[in-house]
Structure P
Amino acid sequence: MESLFHETGHAMHDIFTTAPYGTLSGTSVSWDFVETPSQTMEEWVYDPAVLESLSGRYTNASETIPPDLARRAIASRDEGLGIQYSSQLAYALEDMRFHTASGPVNVTEVWNETCVEIKGRPAVAGTRQPASFSHLMGGYDAGYYGYLWSKVYALNVVDTFEHDGMTNTITGLRFRNDVLARGNMEDGTVLLTNFLGHEPGVEPLYAYLGISRTQAASNTA
């Protein structure tokens, strides 16, 4: 369901465009920003009211998800966040190391070293992770970091919706008109600043991961 909402975010980015040219519409934006609508939409799956409205027992569609099961399903999102986001950081760094190397690259060796550095444990022996990292040759070359940076943007948007209500139609129309419809007619940070009323910051990501700014500063020192 999360993947469905993720890809729906990409679709909405294209469908709602008001750009006069295809090269300025929808997902034709910077790699720093392209995953923002998709990662924003993912969060609706974890809203109790939305989850209830989507659910239905396979033998009786009117029988929606029980509140306790919904609560546990939403809570399960936090399971493995450390592994998930350390992996994303490792992928982004691996990608950048490949594309900034000055000579031939042993990609498996680079991945193994990055895995130990970022995740604190070696890659599974005998595996060749770069061979299955399709984004490296799919247009994200030296830009895979955009997933994490777009998550920062997405969570800024979600904060606004959580304040106003996840199904608030006025906020939804503002997001549609100020962000989705504009495509690449302005830089993504400009669009977000217009929608949010302030420049997007990293605090929503820290809060999402349960990290204080003090912890973040000490970990990077």
Structure Q
Amino acid sequence: MLLHYTLALGPILRFGAGQDGTGQDSAREARESLESMASAGVLLMTEVGRSNSHLSPRTIASHDPATGGFVLTTPDAQAAKFPTSTAHPAVAKTAAVYATLVHGGRERGVFVFAVPLRHADGTVPPGVRIVPAPETTGLPVDYAAVLLDGVHVPHGAWLRDGASIDADGAFHDPAGSPAARLTRPMGVAPPVWRGVLTADARVTPAAFP
């Protein structure tokens, strides 16, 4: 519940609002897929060589002026994401991918991208590599390592949260700076903790009748 609704669907609702009608409304398609349960939501935030946070991800989203979209790349194995509930091939997956946006040769801050990670037939999009992790008895939640090797996504996959790239190619961000932008993607955290507390409140009476 936490993964699907608060960490995958949550960023789409919070940061992708108002992006329909662009002709590349990937955010709307991702939302419909998650809301209908046609795909399972996963979170690609934590990287192998980093802490369990969105701080300074080395996964890059490079703006492609030719298409208006972006190219997602994990530069090496240390930048691989290691999400839960991702490896099993029998379920379609839609990911909220945290990446550092690069535009005009400059890092513009951490943004979230809505990316189809696995199709219903078990195949993955070009450039996506999902490596199942060894099974564990501690918490068996289908771990994997995910690498993105030049994955092309349309402009609408960018959950831009008010930021924009205009027709002349200029980048605009109401957050004001990459440092200020860093605080925005974690706006989904309060619903996560409320969900945890609600679940705990329901489980505890059942565990101690």
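Some points to look at:
- Of the structures P, Q, the one that 6, 22, 25, 26, 17, 5 was derived from, the read-out being P(r) over Cα pairs in 5 Å bins from 0, in percent, for residues 102-141 alone: P
- Which of P, Q yields -5500 [helix-only ellipticity at 222 nm (-39500 (n - 2.57) for each DSSP H run of 4 or more, over all residues; to 500), calculated]: Q
- Look at mean count of other Cβ atoms within 10 Å over residues 78-85 for each of P, Q: the largest one is in Q.
- Structure (P, Q) behind the derived value 17.5 of mean count of other Cβ atoms within 10 Å over residues 110-117: P
- Entry that produces 28, 20, 17 once semi-axes √(5λ) of the Cα gyration tensor in Å is calculated, selected from P, Q: Q
- Of structures P, Q, the largest value of relative contact order in percent (Cα under 8 Å, 6 or more apart) belongs to P.
Throughout, read-outs are computed from the coordinates displayed, never taken from laboratory work. Not measured: the values here are computed from a predicted model. Cβ atoms are built from the backbone, for glycine too; each structure is taken alone.
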